[in-house]
Structure P
Amino acid sequence: MTTVVLLGRQGSGKGTQGRLLAERHGWAHLALGDEFRRTVRGGGTRAAALEPYLLTGELVPDSLALSVVRDSLARHRFGVGCVLDGYPRTVRQAELLADIPEGDVDVAVNIAVAPDVVLRRIARRRVCICCDAVSSTTDVTGRCDRCGGPTVRRADDEPAVVRRRLARYEERTRPLLDWYAGLGRLVTVDGHGPPDRVAAGIDRALVDHLGATSDVVGTATA
């Protein structure tokens, strides 16, 4: 199974590109933020532990995040590929992921987008309360294009929270680029263009990195 980790600042397009990558190649798309929100909606002890972190934008404790990731990976362990979007977020989380049988990462893709660009994107971002689809206020008028449900601004997309999240990215998540680069598993793709151009760049980078055994060769070279 090919496992790809998507990295980048909040608003860099990880969610969009993760979904597109999974759809193109028949892979599972495990967006940790979505998994957290589904867990909270389901209630229970783990939901109660998660909810305060989602409301404030603070990083979920490593043990709690890993438990959600392990459950998600277990559901897809027999698939041909998996895209991890939103995890790991720190070097320690990457180390913990590498220690579990399901956590072998083939390549980490850094979607590079400038801070001023992601701030504008996040200001427009809305999420459907029914299906978690993400959209922009320039594209929809309060309804989800996918299911028709109402769209809202996420609590962790409020301006004050976003500023804290971007500062935390520089401090705690950006070192992951060096960590994966040290393992020879990092590729960087320009994330400023339209989604289809960024997607093509990701496929080319994966083929260049993974070689002829890659599951993406046929699509990227077609």
Structure Q
Amino acid sequence: MVKGIIGGLIGGVIGAIIWAAIAHYTDREFTIVAWGVGVLVGVGTAIFAGNDVSPLTGAAAAIIALCSIAGGKFAVVHAVAGQVKTAIHADIKIDDDRALVGIADQLAEEAEKSGKKLDWPKLMSREEASEEKDFPPAIWADAKARWTAMTPAAQETYKRDLEQHIHAQVDSAIGEAESTIFLQTLTFLDLIWGFLAVASAFKLGSGSSGDDD
């Protein structure tokens, strides 16, 4: 039984890696691969269990297949999210204008937390503000004054720190979104291939050939 479980786990890991690799290099998800994962789990279980295959090893293979498919599916989502993060990170460039926006945003946040009412442009808020015209004039003037008062070295340090902060925010936001995306991308085809994968894993893992001897 233990050997069968080890074999099933090996097959499941290999299958999940193959699934994620296909998605990574093709930018597409082929749900039929889930069936292949189930087959690999069942074969791995049967090979390692040897003559001790039984409905019990088949049940173990089915459970491992289900977990491997879920892991493979999540790995696909994670791989795609990684590509999105890489693209976003590549576009993050902090110049003087972006640094001014960062200072203005910080000042606006501090003012709002202190209960001060800000004169935002119509239909604009701190979360959406991204350039001078989006901020209250007083906030922008204060931000500009603080920026010009900095030494060149301090300005560079601020831009570097702001860039690192934005990178961290991107990583956190996409990381939190992965679980939601995983659930949203589940389709009827996923259920069909998942069922076939679990059934195949049970059949192969229990040593059943499907023939009546």
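FYI, it's all coordinate maths here, none of it is from the lab. Just so it is clear, the model here is predicted, and its values are computed rather than measured. Cβ atoms are built from the backbone, for glycine too; each structure is taken alone.
State the single structure among P, Q that was used to calculate relative contact order in percent (Cα under 8 Å, 6 or more apart), giving 36. Kindly include the intermediate steps, with their values, before the conclusion.
Numbers: P: 27; Q: 36.
Answer for the origin of the read-out: Q.
Match the computed value 0.8 of distance in nm of label points 7 Å out along Cα→Cβ at positions 59 and 179 to one of the structures P, Q, and report its label. For distance in nm of label points 7 Å out along Cα→Cβ at positions 59 and 179, the value 0.8 is produced by structure P.
Source structure of the calculated read-out (P(r) over Cα pairs in 10 Å bins from 0, in percent, 8, 34, 40, 17, 1) within P, Q: P. Here helix-only ellipticity at 222 nm (-39500 (n - 2.57) for each DSSP H run of 4 or more, over all residues; to 500) has been calculated and equals -14500, so which of P, Q was it run on? Here the read-out was taken from P.
Looking across P, Q, the calculation of distance in nm of label points 7 Å out along Cα→Cβ at positions 155 and 187 that yields 3.7 traces back to P.
Figure out for me which of the structures P, Q the number 2.1 belongs to, where distance in nm of label points 7 Å out along Cα→Cβ at positions 51 and 75 was derived from the coordinates. Before the final figure, lay out each step's value.
Values: P: 2.1; Q: 3.4.
Answer by label: P.
A value of -0.64, -0.70, -1.03, -1.08 was derived for log10 I(q)/I(0) by the Debye sum over Cα atoms at q = 0.13, 0.14, 0.19, 0.20 Å⁻¹, for residues 99-202 alone; which structure in P, Q was it taken from? Label of the source structure: Q.
Taking volume of the Cα convex hull per residue in Å³, for residues 83-146 alone as the criterion, which structure among P, Q has the greatest value? Show your work: numbers first, answer last.
Values: P: 136; Q: 98.
Largest calculated value belongs to P.
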